[in-house]
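Please treat every number below as a calculation from the coordinates, not as lab data. Note that this is a predicted model, so its numbers are computed, not measured. Cβ atoms are built from the backbone, for glycine too; each structure is taken alone.
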Structure P
C-alpha cells in the first residue's frame, strides 16, 4: 500500500467532506480516492469515516489520526519540492586558474550535454581548491596528486621566449636537460627555471629542486614565481625558462621544449564531499576535463 498517496486522499476528503470534491483536490478520480481511503482503513485497522450519513463525517479514530496523515502528506510534498530543487542545483567545480576561458566555456557546454543542469566553475590555486572541497564550499574540485595516483596527468616541459628564427612547421623543439643549465665559471648570470603557482605542490616543486641540485644548479635557479604573469614576464625579457605544459606554452606564445630529466607531470584527481559526485564527474566529464587540463589525447581517462 502507498501510505503517502492514501494519506493524501484521506486528508483531501476529510477537508472537503466529500469523496467527489476531495478526489478533485487530490487530482485523482473518485474511485481511486475511495480505494485509497479504504486501503488506509484496512492498514490502520479502523474506519476513518462514518459513511452512514449523507455527508462524509470523520470517526473519532479518524479525527485522532488526521493530523499525522496531514504531516505525512506535507512532508512528502516538501521532499518532492526539495528533490526538484536539488536536481536543478549546479555542479560547482573548483578548477585550476591556468585553464583558458574558452576551455572553461567548452567544459560548461559539455556538462549540459551530459545531463548537468549547469556547471559553476570556480578557478583557484591548488591549496585553495582543496580547501573549497574540504569545507563543502564547492561540490567538487580538481586537486593536485602525484602522477602515480592521478586520474589525469599532464606532462611538463620548459618554455622559453619564442624563437623568431624557428619556422612554424619546424620539428619538435629539442629536449632540454637541467644539466645544460648549470652555470659555468665565466658566466655572469644564470638561467632560472620558474615554477608557476599551479606547480607549487610537493610532488612537482620538491622533485624539481632535488633534480636541480643533482644537476649542479644553484639553489636560486629553481624558483616559484608569485604569479604566472610574473614568471612569463621573466621568460620574455631574459633567457629564463617556465615549467609548463605544451598546451599552456602555446597559449602563452612561448616555445616549448620537452624536459629530458626529470620526467615531471601535473596530476589531478577529483575531491568531493559526496563520493557519488566525484564518480559521476569522472564518468560523465572525464574526457572533457582532460582536454581542459591539457592532457595528451592518449592520457584521457576512460569513463
Structure Q
C-alpha cells in the first residue's frame, strides 16, 4: 500500500467519522461526504465531484438503509446509492460493509466491484470484543439482578459467543452455551461451560436470568419465550432478521432487546481502528 492515497468516505456514522481522522493521520488525503463537519486535515465535500479520481472509496456499514438510500444518518440530505455508484469508475477500489444482493447487483450493472469489509474474518473477530462488551452493558442496565450469581445462556458459539461467554463468567455469571455443532459444544465444555443443544432448548429455559442470542436464524419463538421467568432479559445480537421473535416477546411481556451494530454504538473509536486495519489489508492485497 502506498504511503499517500486519495480516499473518499461517503456516508456512515461515527465509525466513519473517526476512520476519516485515522486515515488522515496516516498521511492520506481524505475527503468525506455526508458525515457533517470535518476536522484534523479531512476535507468535507458538498458534492461527489472528484470521487471518481479517488484511489479508494469507502461506503458505510451497512451500505444501504431503506428504499435504496445510502446509509448516511449524519448527512443533511438523503444520498442515493445509485447516484453515488453512477459517478464512480470501473476498476476503482470501493469498500463497503454488509453488501446485500441489491447493492451488489447495482454495482455490477455499472461494472463496479464492491469489496465487503464486513465479510472479512479479521474484522468479524475484532468486532466480537466490543459487541460482547456492549451486550454486557445492556445486560447490566436491563437486568433487575446482578450478573454475579445469575444464570446466563449464550446461544451460538461462534466468534461472538466465544468472546461473550468468558466475559460473562468473569463477572460471576453461571454461563451455559447452546450450539448446534457437537464440536462447538465440546469446546464450550472444555472451557468449563454447561451446554445445551440449540435444537433442544424447549423445556430448559425457565431457570435463566439472561439469554443472549448470537445466531441469525429463528431460535426463540413464542413457545420458547413463554417458558422464561418473568424478569428474564433476552438480548438478540444476531444480524437481521435475528433469532428472537420480538413480536411474540412483546405480546408475552418478555423484555427483549434487539442490539445491532454495537461496535459503532459503544466503541466507535475502536471500531474505526478495526475498519482502518481491514481496509488497509484489502488495499495491500489488491496492490494499491
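Looking at distance in nm of label points 7 Å out along Cα→Cβ at positions 65 and 273 over structures P, Q, structure P comes out largest. One of P, Q was used to calculate distance in nm of label points 7 Å out along Cα→Cβ at positions 17 and 33, giving 2.0; which? The structure behind it is Q.
One of P, Q was used to compute semi-axes √(5λ) of the Cα gyration tensor in Å, and the result was 68, 17, 14. Which label is that? Label of the originating structure: P. Each of P, Q could give relative contact order in percent (Cα under 8 Å, 6 or more apart), but the derived value 16 comes from Q. A value of -14500 was computed for helix-only ellipticity at 222 nm (-39500 (n - 2.57) for each DSSP H run of 4 or more, over all residues; to 500); which of P, Q is the source structure? Attributed to the structure labelled P. Between structures P, Q, the greatest calculated value of mean count of other Cβ atoms within 10 Å over residues 57-64 is seen in Q.
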